[in-house]
1. Given a value of -6500 for helix-only ellipticity at 222 nm (-39500 (n - 2.57) for each DSSP H run of 4 or more, over all residues; to 500), point me to the structure among 1, 2 it was derived from.
2. Rg/Rh (Cα atoms, Kirkwood Rh) computed as 1.01: which structure among 1, 2?
3. Between 1, 2, which one scores greatest on distance in nm of label points 7 Å out along Cα→Cβ at positions 265 and 329?
4. Assign the value 1.00, calculated as FRET efficiency 1/(1 + (r/R0)^6) of positions 105 and 145 (r between Cβ atoms, R0 = 41 Å, to 0.05), to the correct structure from 1, 2.
5. Supply the structure label, taken from 1, 2, corresponding to P(r) over Cα pairs in 5 Å bins from 0, in percent, for residues 241-304 alone with the calculated value 3, 14, 21, 20, 18, 12, 7, 4, 1, 0.
6. Output the label of whichever structure in 1, 2 has the greatest value of distance in nm of label points 7 Å out along Cα→Cβ at positions 249 and 297.
7. Taking relative contact order in percent (Cα under 8 Å, 6 or more apart) as the criterion, which structure among 1, 2 has the greatest value?
Structure 1
Amino acid sequence: MNLTRLKSIIKQFPFVYPMRMINSCAEWIDADNAKKGIYSGIRGHSYKLLFHAEHQTHQLPQLAQQKDTSRFNPNIFYQTAPAYLYNLKDCYVYKQMGLVLSSRNLLFKEFTHNFGISSLSKFIFKKPFFTFSANVKYADGIGAMLLSPQSHNYYHWLFDVLPRLKLYESVSGHINHYCVSASVPHKFLDILPQFGIPKNKLLFINDTQKVHFNSLYAGSLPGSEGRSSRWAVDYVRSVLLKDEPATAAKKIYFKRGKTTNRQIINEEQIITLLQSQGFDIIDPNDLSIAEQIHVVQNANVIVGAHGAALANLMFAMPGTAVIELFSADYFRTDCYFTLAGMLSLNYHYLEGIKPAGAAWGDININEKLLALKLQQLNG
């Protein structure tokens, strides 16, 4: 083992867990630079506030039952997080979920989190050695973070990854490497040149190699738990949307399919119903991102189960009617209800029925209720 590699291992002490978790990167930078004194400190880490917190207010949809009030109320009025651009010196990037660690093995919670019932802190505690690697690569040049939890998922690619490019605009000419998850689909990467990011600047991060940077830009995660900021949505729309159609007149259904969780068990019957009313059946897996955007941009009615395909609502025209199909096991109103409110879409929802013995998230959709909902839209 050479001396450089040995030093990189020793610097990760105490190995089993991070030395400490940093809740606020800005506060940590202020404290760290203050220790060094005013002249040395200004040569160290830095940050800049680019977007203030936003206050968003939305109207309750037409409720199917009174108890649904409690499902929507938390997302009627809320504040989004402010967005910062950070520059960290002598730090590490590790794993596809986007861990950023200081040279002293401090873990910054601001750039990643854990999906599931446990917090990131509890998740790390249950996984000794999770932040340790004996395989360290030193990257020449300046890096920038395009990693986020689940960034191979279309929703998280649109709402967590792409908006961060807005935060890097002022420094993009200095960035040599954009750190991207190695599991991101090729068709996601195909749109990066539209944001001015050439593919030869992509540095693919896997779950085994820790990458050291002398200088790393890290933008805030803008919408990883729903409740996207308006600046983030407007930015992605401004880059990817083409001229608005004169008339958006198509009716589309995003097919859920049989290869995902939270299946619609009677989807074939639902498709038959929708086709009888003039709907086009869309399988997003068969389309490029540009093709998905075109379909949604030209739609005036969109029906789909809660899932990544509805991330395309980002590209819908104001007034477009939306029916979101929910499973009782996963009734989340912080993603597409809030997005619909932000973009002035005509939002509706329908909760499916879970048959006895069905897998988690699987549902049947009541055909009569769906037909009635469509009739109301036409009325």
Structure 2
Amino acid sequence: MTTKINLKTIFIVTTFFLFFSCAKQEKTVSVSDKTSNETLPTIQPSTEKLANLSKGYIIQKRIPAKEFCDNYWKDDTDNLSFLVARNGQIIYEKYNGFGNLETKTKMDQNTSLHIASVSKVLTATAILLLIDAGKIELDQKVTTILENFPYPKITIKTLLNHRSGLRNYAYFTDDKTIWDSSKTLTNQAILNLFTEKNLQLDYPTDTRFCYCNTNYAMLALIIEKVTKTNYKDAMKRMIFNPLGMKNTYVFDIEKDVEKITPSYRGNGSKFAIDFLDGVYGDKNIYSTPRDLLKFDMAINATTFLNPALKKKMYQGYSYESKGEKNYGLGIRMIEWETGQKYYFHNGWWHGNTSSFVTLKNERVAIIALSNRFTKNVYTIRKLAPLFGDYPFVFNDGEE
């Protein structure tokens, strides 16, 4: 009797474990397949063997860089997060003032600051990775991607190079008949307003350049549609994590209000979060100079994008008016008659100002961020002649 019970018990227990083991295995395969199907293109860290900078060279360049910073940022009331590097090697960096004035938390290399419109460079990079992977096309109509997008001539390219003709959401939502500012504006809400309020373009598509944040809010929606994940996670998986950008993230207005480094006016008063702070793609990335240096190294590596697409990224698209200023695919540029080109992007949101300079030929990155309003960050262009022939004639305050 005892033997029969034991055999029966063993049979039941064995069957139980076999059943759930198979069920678990089936589930694992299913999740694995799903993950495989949703694999996203990622940017790769630079593996290029670049020359080591000599001690003499570093000292030679560090002295004027330090003098420059000391001249513009004199005391603890001047918040600054600054770095200049060549071949991925830091020549000089300075962290000045406070990340948080109320708590007197000092600025340091790990203090994540709002990089404002420099976020556009990273959004554009995600789009270019998707194009390079064949997920979308540069000249693809936005109407084929975003449901109810009402402008048939706008393409991904005209969003990237600011030639779409779209109206700036920060301006038209200021009208109380269009948007209730007690509610947080979202990227999807902007798209909905196009049709709900019958918003017309500011000018016909691809007829002129007009810098417009709405372009990049729509590009963020395209990233979400194509990757089937939210912009915050897509940027993390495609760019931040692969490059080890540990102090970089997309601000989530529902979760990160207490987490973020605050920003301040020039007089030291704190900026409050407002209804426009829910929109991303054009802004809302927090980062550090060291993380942005990793990013700069990656986008200047020979393995970043196919050569034809990379060339399109760095060419100008707006020549209706004479001048040296132009815009590529997510990057500003100055084009001189000598053939020399200077690539950069500036930003300004609330009290945050930022400047990202990438001297491609010299493999130099110059980065300045501040969370207390100052146009001084835009003057870092003056350091470019330390590394090459850059004759500057443009204004400090250009975004």
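1. 1
2. Label of the source structure: 1.
3. 2
4. Of the options listed, only 1 reproduces it.
5. This figure was derived from 2.
6. Comparing 1, 2, the top value of distance in nm of label points 7 Å out along Cα→Cβ at positions 249 and 297 belongs to 2.
7. Greatest value across 1, 2: structure 2.
Quick note: the coordinates plus some simple rules give every number you see, no bench work behind them. These numbers come from a predicted model, not from an experiment. Cβ atoms are built from the backbone, for glycine too; each structure is taken alone.
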